[in-house]
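The next part holds the structures, each set out as structure tokens.
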Structure 1
Amino acid sequence: MADRADRGPRRTVEAVWRIESARLIAGLARAVGDVGLAEDLAQDALVAALEQWPASGVPDNPGAWLTAVARRRYVDGVRRQVSFERKVAEIGRELAEAESPMDEIEFDEHVEDDVLRLIFTACHPVLSRDARVALTLKLVGGLSTDQIARAFLVSTPTMAARITRAKKALSDAGVPFQVPVGTELAARLASVLEVVYLIFNEGYAATSGDALTRSELCEEAMRLGRMLAALAPGEPETHGLVALMEIQASRIPARTGRDGELITLLDQDRGRWNRLLITHGLAALARARSLSGSEFSGPYVVQAALAACHARALVAADTDWVRIATLYGLLRALNPSPVIELNRAVAVSMADGPAAGLAIADSLAGEPALRGYHLLAAVRGDLLERLGRPDEARAEFERAAAMTANTRERTHLLARAAACA
């Protein structure tokens with residue numbers, strides 16, 4: 001019974017941490033100039049909350065409480081190393097405020113800018129793509145190392161080492177804790193948006209494991225996207241990404257059957273799509289277009305427009321495939337990619353017939369980026385089946401099934417292969 005009683009306060013602390021951790025770490029990073037140290041201080045404050053809040057209750061301003069504790073831990077560490085007075089003079093009056101009572105500590109006007117700086121720091125190009133994803137989920141998302149490890153199906157020690165290396169790489173490279181400006185901002189924003197969308201995609205279509213989707217990752221990516229849109233409200237692509245994720249996420253309830261089996265887009269019960277998410281997504285898309293002055297200002301805005309085509313079709317037969325094929329052509333011009341061209345092949349097959357789509361898919365056979373990509377074989381299998389070539393289709397479905405690491409996808413592809421026999 002005591003264990004059950006302890007769980008309530010602990011869940012409260014964890015919920016507060018998810019809400020406040022990004023602002024807490026960001027504010028500390030600005031003050032101490034080191035993201036790794038800032039996270040360590042924030043974790044110390046979390047431990048203090050877990051120890052004290054179950055007995056004392058959650059303070060009225062939990063974020064300020066955590067900030068005050070973390071700052072005091074930093075000051076205590078400084079005292080042990082150098083003269084306290086000299087160090088306070090170096091770090092400025094802000095940290096001296098840590099000597100004030102906790103209930104007097106408030107977030108200052110820099111807090112939102114700090115979170116934006118934290119996002120750009122976690123997504124710095126000096127880090128590998130995997131490291132950027134892990135560090136963003138840890139610092140900005142507030143997820144534990146264990147949660148991130150489970151999401152990406154690696155051991156907790158492996159993920160902990162990846163995060164530690166990422167923080168060390170930032171420190172060794174002397175990455176400044178700031179939002180870039182000018183041309184560097186555009187390049188870095190693309191990196192930030194890519195990381196958020198990678199997190200979403202891993203949730204929407206898990207690359208491995210027994211579940212087709214991981215809704216917690218989709219929710220985290222959408223939360224990060226909305227945060228980014230609020231922190232950088234004048235950037236059309238941030239709103240485009242939010243629109244894209246929300247419209248795609250609206251389909252998640254219909255993507256699997258009662259037993260978890262995969263249901264393709266054309267076969268989904270659209271009555272199960274989340275209309276609230278669609279409404280929010282369409283509003284974000286309209287916002288992106290109004291900011292850019294163009295309907296197709298960037299790749300995320302165009303992808304959101306593609307998703308909107310499906311969302312507006314109440315039944316699959318109403319889908320405007322000609323427009324979708326045209327949008328994929330625009331997307332290819334903005335962001336050349338064999339994966340985008342493969343998606344265009346599917347759209348063209350629906351607009352102009354499977355033979356036209358197969359011609360595009362066949363042209364991608366030699367693409368190095370698609371070597372081992374199971375969806376190329378899956379698309380070819382579908383098109384060959386529609387063209388009345390079942391033996392070739394079966395071979396493609398079997399090849400695709402052998403390449404995917406997701407159990408649900410493999411089962412679906414093998415069922416398609418068996419149906420061709």
Structure 2
Amino acid sequence: MRTSTNASCNNARQSNHVLKVLYLQSTSEIGGSDITLLRTLEVLDRSVYAPHVVLPHDGPLVEAFRKVACQVHILPSMRKLSSRRGIGYLARYLAGYLPACFHIAGVIRREGIALVHTNTIHNLYGFLAARLTQRPHVWHVREIVVQSGFTRWVETRLVRRFSERVVVMSDAIAEMFKGADGRVPGNLVKLYDGLDLEVFHPRQRSSPRVRRELGVGEGVPLVGIVTRLDPWKGIKVFLEAAALIHQEAPKARFLVCGGEIAGHEGYEGALRQRAEALGLAGAISFTGWRYRYQDIPEVYGAIDVSVQCPVYPEPYGLANVEAMACGVAVVAVAQGGPMELCVQEETALLVLPRDARAAADAVLSLLRDPERRLAMGAAGRRRAEKLFDRRQCVKALETLYDEVLAETPSRRASPAMGRGDRR
């Protein structure tokens with residue numbers, strides 16, 4: 001596996017041209033990959049790279065992309081690959097696949113795109129559009145494919161075959177690409193997703209706004225999960241753990257911060273009913289999308305313990321990184337990305353998946369030992385400063401772009417790139 005390096009191939013930087021990069025994002029929602037792409041493009045070096053983003057429809061982050069000087073292209077025919085929506089949806093996906101690829105190829109030629117960056121393994125449009133236009137392609141894999149063995153086999157082989165670089169966020173993702181010899185492809189690179197550590201900072205703990213709005217007084221223990229309301233994120237496990245905590249620490253309060261997403265309408269109502277059945281009425285707040293991505297640092301500032309309990313392996317676990325950056329103790333699951341990003345007993349307590357009792361015991365141990373909880377939060381902040389500074393993470397991505405473009409000079413300079421090339 002390649003690793004990020006501070007040494008850069010400066011070919012692109014030594015030219016006077018700004019190179020255009022096309023990012024393909026399968027959703028216009030507020031999720032980890034969407035937010036991370038926005039945070040990346042906020043600090044991408046505009047003297048070298050001009051970002052264009054293709055999205056399937058309007059959504060919460062479209063205007064945010066535009067505000068950071070990204071050219072946004074809305075392409076409704078670019079559908080998110082999903083097996084949950086039935087055979088009719090898959091039929092429409094297949095019928096519209098080639099037209100969407102040709103449409104994207106048209107954008108590449110018209111805008112003079114130098115490099116195509118697909119931001120999820122489940123977007124199968126980018127590699128073909130890049131192939132049609134002879135552009136280098138970077139495939140950013142942000143998922144552990146759990147839908148089926150066949151789906152994983154198909155997607156991982158497409159990624160390996162049609163990418164100049166395969167970018168993964170963790171060793172847990174890289175595992176999918178190991179061959180029979182136990183090795184990953186030579187073009188696979190691990191790059192962590194970073195944060196603005198001036199925004200995600202422990203000083204947010206001095207801001208009383210969120211606690212005031214939730215009606216939670218200072219000194220009252222507040223345990224929270226920050227996530228979109230997707231069943232695999234384990235919110236039901238969190239509720240069961242909260243009920244167990246509430247029995248032993250009745251003054252504790254709980255927070256579910258995040259809203260519903262397409263395909264799971266009505267899920268919040270089901271979670272509220274479950275919380276009431278567990279005896280949490282009056283002790284828990286569901287905020288929906290009240291707190292937007294800009295508010296999340298303040299949300300962490302209000303929380304004493306951050307909990308994440310996905311029922312499937314978390315490929316990365318951005319919420320854990322956000323909590324650590326804000327100096328908040330973490331309880332997470334001992335599988336997938338958190339096992340690499342967190343340090344057991346130092347920055348987090350890692351418990352078995354789907355084990356509400358273990359999660360509750362971990363939280364209770366931290367609530368009963370404030371000194372340990374604060375020390376864990378401080379250790380998390382130090383780890384964030386060492387590994388997850390957004391500036392360094394984006395510099396590593398820019399280095400990767402430089403290397404890919406240096407390896408494919410004929411593609412960068414070809415007149416076939418279109419009327420808008422290299423402007």
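Laboratory data are not the source of any read-out in this text; all were calculated from the coordinates shown. Since the model is a prediction, treat every value here as computed from it, not as a measurement. Cβ atoms are built from the backbone, for glycine too; each structure is taken alone.
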Mean count of other Cβ atoms within 10 Å over residues 211-218 from the coordinates reads 14.2; which among 1, 2
2
Which of 1, 2 yields 17.6 for mean count of other Cβ atoms within 10 Å over residues 171-178, as computed?
2
Compare distance in nm of label points 7 Å out along Cα→Cβ at positions 299 and 323 across structures 1, 2 and report the one with the greatest value.
1
helix-only ellipticity at 222 nm (-39500 (n - 2.57) for each DSSP H run of 4 or more, over all residues; to 500) from the coordinates reads -23000; which among 1, 2
1
Out of 1, 2, which structure matches 3.7 when distance in nm of label points 7 Å out along Cα→Cβ at positions 179 and 275 is calculated?
1
Between 1, 2, which one scores greatest on relative contact order in percent (Cα under 8 Å, 6 or more apart)?
2
Once Kirkwood radius over Cα pairs in Å is calculated for all of 1, 2, which comes out largest?
1
